[in-house]
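What follows is a group of structures, each given as structure tokens.
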Structure P
Amino acid sequence: MNGAKQDETFQYALDADLDVLVSLANNDGTLATIAPQTLDGSAFDITASGGFEIISGEAGDNTAIALLSVEGSDTASLYQIDLETGAATLMGDTEMSGFSGFAAKMN
């Protein structure tokens, strides 16, 4: 939100080596596992290419979107990530590959 300021923040990341959703401590730089990455209830192996973005319409209303390449796939797909369970929901296949970043914003 343009100009909006929050009293505190919480950072998330996807660890492609361990295939988990993690929290990133703002000052310490330490990662803490929140949950394994799953798709349709099964673990899946993501690669380090792609990107991860959290968009917020208002404080506490967070939507996590990830552009991920899955091991063995030729293309990247767009997923919504549940920030409590690590569950991914497929939103669509891009039919492209080689992404090195990703950004999203609210309309």
Structure Q
Amino acid sequence: MTLVALALSYAGWVALCLALPRHQRHLLQREVGIGRQRLLRGSGAVLLALAFAAAVAGEGWQLGPVAWCACLAVAGLGLVLAMPHAPRACLRLAVAAPLLALPMTLLMA
């Protein structure tokens, strides 16, 4: 479940990133409306909360929050390092990672 938490953390960071006009111009080449910005903020928060739930489900209450913090750090660092070089790939990965992480986790179990 840590892989799922990592994928959800990455998708959450991308959603929160896209809620900012500066990053919208960089990643989408346009700005979105205020309603969509609020939707992106809410989606980002929900994805990060789901990542927390996945980390706790996979590691238990003793290590789950620690694993969640590690997933947040790794996903955030990956996004920050990749965004200047491959902005479109960052968006594609944000969609594909959560969709692929759950089946991969189920196959590895």
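A few points about this structure:
- Parent structure of the calculated result 0.60, given that FRET efficiency 1/(1 + (r/R0)^6) of positions 18 and 98 (r between Cβ atoms, R0 = 25 Å, to 0.05) is the read-out and P, Q the choices: P
- At a computed 41, 24, 21 (Cα extents along the principal axes in Å), which of P, Q: Q
- Looking across P, Q, the calculation of helix-only ellipticity at 222 nm (-39500 (n - 2.57) for each DSSP H run of 4 or more, over all residues; to 500) that yields 0 traces back to P.
- Identity of the structure behind 23 (criterion: relative contact order in percent (Cα under 8 Å, 6 or more apart), calculated), options P, Q: P
Values quoted throughout were computed directly from the atomic coordinates according to the rules given, and no laboratory measurement underlies them. These numbers were taken from a predicted model, which means no experiment stands behind them. Cβ atoms are built from the backbone, for glycine too; each structure is taken alone.
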